[in-house]
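Next up: some structures, all given as structure tokens.
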Structure I
Amino acid sequence: MNRIKQKFNQLKNNNKKALIVFITAGFPDLATTLKLVLSLERSGVDIIELGVPFSDPLADGPVIQEASSYSLRKGTNLAKILNLVKQLRKNTDIPICLMTYYNPVFCFGEKRFVDQALASGVDGLIVPDLPPEEAKEFLSYADRCGLFNICFVSPTTSAARIKTITKKAKGFIYYVSTCGVTGKRNKLSPDLKTNLIRIKKLTTLPVCVGFGISTPQQAKAVSKISDGVIVGSAIVDKISKYIGRKHLVEKLSAFVKGFNA
């Protein structure tokens, strides 16, 4: 069974919600990324999103854009990230999703990417700029191999479109809580609960909320009405503040533990 599905089954049986954390692979370097993933698991994170750095990250705000640029300057690429996951699998079974734009996958080769991702221990894919209709062969192959495709739903997605998306999705639905790019927000959308109720009527998949969840208080509020929360920019921003300091991993771990309180 795919690790993502296993994790959600476990959480449901224990009446818990998922804490999903995004970090940019290779920020500040791949060796530190490995340490961070293992530390995040010890801090109570349920699923890891490893961001594949890309030069034109259309869905990302300035914090993650800068992290991607930094990582690219250090020479991070898809092959190195897949090797990182392979190294992580020697020490952890935490579910790992790769969040990547389509261009790196296309350049790597779709079938080659799926095969190597599976061999490395990747469990799911999040590709923001790849609509299901434009990736039938790629997603069909990934699905046959057991690699989950995580799909986005936004506040403006129609009911008909949600039905189309959820037929292609596996693992969980990534609900984008606000229109726009990733980044910290001061408050949650007033329509969040209504939109989640609407989506959950149209799918049996867990629905997790991302984009803008910046504080433990926001995470706690969202977890009451969803199946999980996704925290990204707040985490990456915290990493950026401790680059070059020897306690980076410990400081981030302490910060993340607050989201589990």
Structure II
Amino acid sequence: MRYAIRELGLGGILDQSVQLTKNHFGVLLAVTAILLIPYNLISGFVTLAVTPELPPNPTPEQILAATAQSMRFLIPQVLIGAYIVIPLTNAALVYCIANLYLGQSASVAGSFQRAFRRILGLIGTWFLLGLAIMGGMLLCIVPGILAAFWFSLATQVVVIEGISGFPALKRSRDLMKGNIATLFAMSLVLGIICGTIGAGAGYIPQPHVRIVVSSLIQSAATILWSAAAVVFYFSCRCKLEQFDLALLAQSVGVEASADTIQHELGP
């Protein structure tokens, strides 16, 4: 299926994201099933098992003791998620979705191969991004918010274009020129949709079933968010460097300018 690879407004981005998710949900769910879903399930069950049940009116000492007991298990879980599960899954999803969006073949194994090749660059770029946001927050908050928007496409740049570190942040900022309002609106809409659906799982009384359902919902939400981010990324490229015209030239056998296609899915 061919998708609308061009500069898109909010409605077009959301429509293409839903279409990508719906048409390729099986392979995208399989990507999340390698690491993300097992990690969420194990984390949920371990947290449930190690968190002591508090009395109806716990004392501060009881709360502190329960928190300390839980943190011994939660800190390793957070570190594994932050440095292994989330970066690898995120990178694999971005690469898989980008290929599907451009009408190319995609596989779970190939997506994770790409993710492993980009993992160090992605973590390093995320570290610089975190420093930029943190530093901006210390400077009256507003610069930190701007940094979060400017560098929001850093993951896509690292995975798809093979650029990392400060050049990836600069590339993201260039792509985001004139697109902050669209990203804000997209994030707001997706946040409301995914938050509303996810909140429903909280009403499931059986805790183990609740953990399973929440993990599946979180996986589906991650897929939709990743699809939207990839579509938005290519929309920004079409606006900045006429990426859509480069693809059209390639499709009819015309030699496209190297300046417009040099970043396509990287080496």
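List of remarks:
- Ranked by distance in nm of label points 7 Å out along Cα→Cβ at positions 17 and 177, structures I, II are led by II, which has the greatest value.
- Structure (I, II) behind the derived value 116 of volume of the Cα convex hull per residue in Å³: I
- Among I, II, structure where helix-only ellipticity at 222 nm (-39500 (n - 2.57) for each DSSP H run of 4 or more, over all residues; to 500) as derived comes to -13500: I
- Top of I, II by relative contact order in percent (Cα under 8 Å, 6 or more apart), largest first: II
- Distance in nm of label points 7 Å out along Cα→Cβ at positions 169 and 201 from the coordinates reads 3.3; which among I, II: II
- Structure (I, II) behind the derived value 0.90 of FRET efficiency 1/(1 + (r/R0)^6) of positions 41 and 145 (r between Cβ atoms, R0 = 35 Å, to 0.05): I
Read-outs throughout are calculated quantities, based only on the coordinates presented, and are distinct from any laboratory measurement. Source: prediction; values computed, not measured. Cβ atoms are built from the backbone, for glycine too; each structure is taken alone.
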